[in-house]
Structure P
Amino acid sequence: MRTRTLSAFVIVPVLAVAVALGTPGIAVLLAILAAIGGSEVFRLLKGAGYPSLPWVGTVIAVAFVGAAYVAPKGDLGLLLAAVGVVVAGVGAFAQKDPKDGLVVWFSTVFGALYVGLVSFVLVVAGLGPELPAGAALAGIGRDRAWILLLVLGVWAFDTGAFLVGRQIGRHKFIEHISPAKSVEGVIGGLVATTLVSCGLLAALGQDPLGGLVLGPLLGITAQAGDLAESMLKRAAGAKDSGTLIPGHGGVLDRIDSFLFAAPVVALYVVALVR
């Protein structure tokens, strides 16, 4: 716990500086996370028996962040995804066995798209509407405010799930992937992220009752993102995705929940926020 606490003293200031710089700073931070996370995911895929083209996939993942910064509505991102499929396919031609080439192609595309989901943090910032003048968070700017909703929502789920699961967790939740998680912890996390979502939507000048929809969606997808990475690590026989952050594992261990939660928050903003 001491190591995790000391690591947090490094992580939080870095995040705070990026947020203070606004969307450009956040984009740079996300590009760095995508680069490191890409190297981690392709190492895990290799450990699980799925060879790939790590450099190709990592470059595509970072490019997704750049595309989301330039065009948050997603048109450029869709084009980039198509180009990525083509480039990875051509790169796989070097494999002498077509079966190996097919695995390399699929693994490279999967790894790039998976890590590239972090770009949806910028999509949330870009698609979130302007805040009403009287909104409590109007002073920090539209992009920062909507990202804050995503970040605090995910952290609320993680914190609620940890605290409740540690105190009263008795019934295992998807034990074959993550034995430490409990049904009680998941419920605690969903309650926490729903309450935080209601409060933050009110602070954004939105209907706080929207949190009754967004909270559970955000919590479920944050949990799913964590489980998806756990499945990948178990397949690779790894405890953590890396060792970059003492006490926390690798970058992928820190952003796994956001990879699934960010697209859902973006969808919520597009579909339900006016």
Structure Q
Amino acid sequence: MLATLSPLEKANVLVEALPYIKKFRGKTVVMKYGGHAMEDPRLRESFCRDVVLLKYVGLNPIVVHGGGPQIGQLLDKLGIPSKFVAGMRVTDDETMKVVEMVLGGQVNKELVRLINLVGGRAVGLTGKDGALTLARRVGKVQGVDVGHVGEIVSVEPRLLERLVAEDFIPVIAPIAADENGVTLNINADPFAAKLAAAMHAEKLLLLTDVQGVRGADGQLCSTLTAAQVKALVSTGVIEGGMIPKVQFGLDALADGVRKVHIVDGRLDHAVLLEIFTDKGIGTELIQS
């Protein structure tokens, strides 16, 4: 998108970005990265360049990534069936091994490689490293035991604080352990929300495959308060997979994150356009 602008238009973009660069300098931005943008090599590189640029202009980016399609592909190759309940992957012992291999290995290290390649200093982690997170099993969902699926109980941010202070970019796979050391598979959206709260983040960006939240008139909502979001859910305007996404956003706001952004990661430089332009491109959620 930026590549198609004229020199004057590019200059105007930089001028528009300046007050936001000043405002957010030294602030932490947590980004949940997933969806189509993660599977497309061109979009993946664009995202990594955005992350590095955030660091260069003084922000502190932290990346939490998913990897559902990649997990499904390896499970298929190994002949292990994929089962889902209410959007959660039923994760038995064999599936958990694959989840950890893909998220903590393949996907995580590829993002670290790309960020370093374009000039950053990325460090790959999971929630188990440095006792960063503590999780517990979800247990049964709709009467089905979903196995090694968990939710975050607490976050110990000292490791991330140290890495950020040393100008590293943490890239984190949503895997955690419970109090008995059992490894659990965590949904990346609430994982990112909990990290953002623990790090007192200025912003939580949820990159997804839709433009943002649409109102009753079908138009994209640029800004929504927590009360407006709840009203849209109760009236059925927000539905389906967007309901848990906005709920995780509201949880993050309640825990002290200043703004949550739901952004279409399929757009080139979606992160920069959302943070450094007046109108943004997605939906921002604010407390009031």
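Readers should treat all values here as calculations from the given coordinates under stated rules, not as data from a laboratory. Quick caveat: nothing in here was measured; it's all calculated off a predicted structure. Cβ atoms are built from the backbone, for glycine too; each structure is taken alone.
Summary of computed values
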{"read-out": "Per Rg/Rh (Cα atoms, Kirkwood Rh), for residues 123-178 alone, the highest-valued of structures P, Q", "value": "P"}
{"read-out": "Origin of the derived value 0.25 (FRET efficiency 1/(1 + (r/R0)^6) of positions 51 and 139 (r between Cβ atoms, R0 = 41 Å, to 0.05); candidates P, Q)", "value": "P"}
{"read-out": "helix-only ellipticity at 222 nm (-39500 (n - 2.57) for each DSSP H run of 4 or more, over all residues; to 500) from the coordinates reads -12000; which among P, Q", "value": "Q"}
{"read-out": "Of the structures P, Q, the one that 11.4 was derived from, the read-out being mean count of other Cβ atoms within 10 Å over residues 75-82", "value": "Q"}
{"read-out": "Comparison of P, Q - label where mean count of other Cβ atoms within 10 Å over residues 115-122 is highest", "value": "P"}
{"read-out": "Structure from which 0.35 was derived, FRET efficiency 1/(1 + (r/R0)^6) of positions 203 and 235 (r between Cβ atoms, R0 = 25 Å, to 0.05), options P, Q", "value": "Q"}
{"read-out": "For 0.98 (Cα Rg over 2.2 N^0.38 Å, calculated) the corresponding structure among P, Q", "value": "Q"}
{"read-out": "For 2.5 (distance in nm of label points 7 Å out along Cα→Cβ at positions 67 and 131, calculated) the corresponding structure among P, Q", "value": "Q"}
{"read-out": "Top of P, Q by volume of the Cα convex hull per residue in Å³, for residues 27-90 alone, largest first", "value": "Q"}
